[in-house]
Structure P
Amino acid sequence: MELSEQDRLKEAAAVYAAGQLQDGMVVGLGSGTTARMAVRAIGRRVKDGLRIVGIPTSEQTAKLAKGLDIVLSTLGDYPRIDITVDGADEVERGTLNLIKGGGGNQLREKIVASASARLLIVADETKVVERLGTRAPVPVEVAQFGWQATAHSLAELKGNPTLRKVSNGEIFVTDGGNYILDCAFGPIDSAEALCRELDSLTGVVEHGLFIGMASLALVGSDSGVIELRRTAQ
């Protein structure tokens, strides 16, 4: 099947990211559509002889990686990761702060990213924004018990929470057994301040604001793959 222009740019960035890996690395494998492209590109390098150990961030990623003969393990065996390759829903220019979790795996993604020496983000140019929240909502993973009360707290933060559902109308459940409330805050003045507020809410398990975690973003564009580095806090 022929790739769309957006997918072609993502694919170019994914291949570039896979090229950053070296023999012997422990590699965090992200989740979502762009991360799947990166995992497939990594799988091709493994087929050509690259030796790595992968730490998947979702059951879906684990299944894909196994099918590509990527050796997998856990944080129990490898508590420190050399590099994680993942996608993002939004990348803020300058800070490289992120919104992640469109695929519903932000808890495991953040645990793996926190254990990584480097977090490498793969994206196309439509994901780069001047302020987080411009295009994407912030996914907030919440405990099933009393989720309505948590939603009320998020509404008081002007988050306009919407309970995530799947195509058949059933409630989406994360790999960890939680619900997701997608919060449309709009352009966020201070992602750091909002992060602290979300962290303080009872019932919030994790959220999709990744602050100061990305070391490099590889962005597919019409002029090739662009490297974006953090230039501001």
Structure Q
Amino acid sequence: MSLINALRTHHSFASVVAPEKPFRKLDFTAANTDLLSLDLTDTNAFSTYVFDTLLEDSRYLGVGGYDEHRVIYRRSAHFGDYAEEGRCIHLGIDIWTDALTPVYAPLPGVVHSVAFNNHFGDYGPTIILRHELDGVIFHTLYGHLTLDSLQGRAEGDFVEAGEQIAAIGNYPENGHWPPHLHFQLITDMGDYRGDYPGVASLAERGAYLANCPDPNLILRIATLSV
């Protein structure tokens, strides 16, 4: 059975982030013209724009981004030269909400690896879990966490479905981003530990998307299905 089929036929998953507010799909492509004038290197200004403007004073949970061609990665050299086809295709789903919001495991698994990816624009504190579903092995990645989330998380530790595994971090420790969770599915981790690309170049788009299916197969957020 393929991973996509295994996820589609699984009856339910625990919520990764408790949906205490309505979801709102956010757009970080060039179609959002606000982004062309916003100083994205100023994380405080970027965060104010997300939470006060897009989420209307935090009335919503912001979601979206899978296979989105984003302009926001021009804020950091971590993604290469945007003008020269640097990395711009988002491989996960982001959930934009308050720092310290709990993050839960959607299904049982073990800790594959953890790391503090401490560069401007990177994941910051990161946890990767390994799962088996109907005989299919895959991984879930959780980025932009609190540093405290890494404490006591050892490789090989078992986690239950619905167990709190982390909390969403604040900037600068979360990779210098407005508070949000980057949630990604990965079939083959290769040699990566504590890290895996969350953004691909246009040239690599197909290969990375094939290895990183749509996380909404687990999240099942109706807002992202329309």
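What follows is calculated from the coordinates using simple rules that are stated; it is not laboratory data. The structure displayed is predicted, hence computed values, not measured ones. Cβ atoms are built from the backbone, for glycine too; each structure is taken alone.
Some points to look at:
- Largest in distance in nm of label points 7 Å out along Cα→Cβ at positions 128 and 208 among the labelled structures P, Q is structure P.
- Origin of the value 0.45, where FRET efficiency 1/(1 + (r/R0)^6) of positions 112 and 152 (r between Cβ atoms, R0 = 30 Å, to 0.05) was derived from one of P, Q: P
- When distance in nm of label points 7 Å out along Cα→Cβ at positions 168 and 192 is computed for each of P, Q, the largest belongs to: P
- Given -2500 for helix-only ellipticity at 222 nm (-39500 (n - 2.57) for each DSSP H run of 4 or more, over all residues; to 500), calculated: source structure among P, Q: Q
- Structure from which 2.1 was derived, distance in nm of label points 7 Å out along Cα→Cβ at positions 64 and 216, options P, Q: P
- Taking mean projected area of the Cα convex hull in nm² as the criterion, the highest value among P, Q goes to P.
- Answer label among P, Q for the case where distance in nm of label points 7 Å out along Cα→Cβ at positions 24 and 40, calculated from the coordinates, equals 3.2: P
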